[in-house]
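Peer 1: These notes open a run of structures that come right after.
Nothing in this text is a laboratory measurement; each read-out follows from the coordinates by a stated rule. These numbers were taken from a predicted model, which means no experiment stands behind them. Cβ atoms are built from the backbone, for glycine too; each structure is taken alone.
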Structure I
Amino acid sequence: MTVREIATAEEFGLKENTIFKKIKDFENSGYIGRGLKEGRADTFFITPEGCKCLEKERGKS
């Protein structure tokens, strides 16, 4: 998904720039990877490590 797609898919109340900064943090941590280009935009995906972390966080609720 692109940053714009993420911003429109969920109502985070955040601007695209803020979402991009968070994505960069998750990418640096290994939870998100950079995919293929969609036009000029980068796409992102959740890595296996990110899936494990997400499942762990979902289990805490």
Structure II
Amino acid sequence: MNMIDLTEQETTTLRDVVENYLSDLHTEISHTDDRDFRGALRRRQELLQGLLEKLAPLAAQPG
């Protein structure tokens, strides 16, 4: 397992970036006709949603 130390500001920024990317990814998934590519995008979406879940408690911790 890899570990990384992030400041509160870095954690917040990372969450914002991932949330914005997920929004764009959702649009891309809905406009993709290729089943294999759509599946790959959905797997990426699931991975990023898991990352957000891991970041949520970090953002709530006092600095």
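Peer 1: On distance in nm of label points 7 Å out along Cα→Cβ at positions 4 and 28, which of the structures labelled I, II is highest?
Peer 2: Working: I: 2.7; II: 1.8.
Structure I comes out on top.
Peer 1: Distance in nm of label points 7 Å out along Cα→Cβ at positions 12 and 52 computed as 2.4: which structure among I, II? Don't skip to the end; give the middle numbers.
Peer 2: Details: I: 2.4; II: 1.8.
This value belongs to structure I.
Peer 1: While we're on this one: Given -17000 as the derived value for helix-only ellipticity at 222 nm (-39500 (n - 2.57) for each DSSP H run of 4 or more, over all residues; to 500), which of the supplied structures I, II does it correspond to?
Peer 2: On the way: I: -17000; II: -27500.
So the calculation was done on I.
Peer 1: Thinking of I, II, which structure, once Cα extents along the principal axes in Å is computed, gives back 36, 25, 17? All intermediate terms of the calculation are to be shown ahead of the outcome.
Peer 2: Numbers: I: 36, 25, 17; II: 45, 24, 13.
This figure was derived from I.
Peer 1: For structures I, II, which has the highest computed value of relative contact order in percent (Cα under 8 Å, 6 or more apart)?
Peer 2: Values: I: 29; II: 51.
Top value of relative contact order in percent (Cα under 8 Å, 6 or more apart) goes to structure II.
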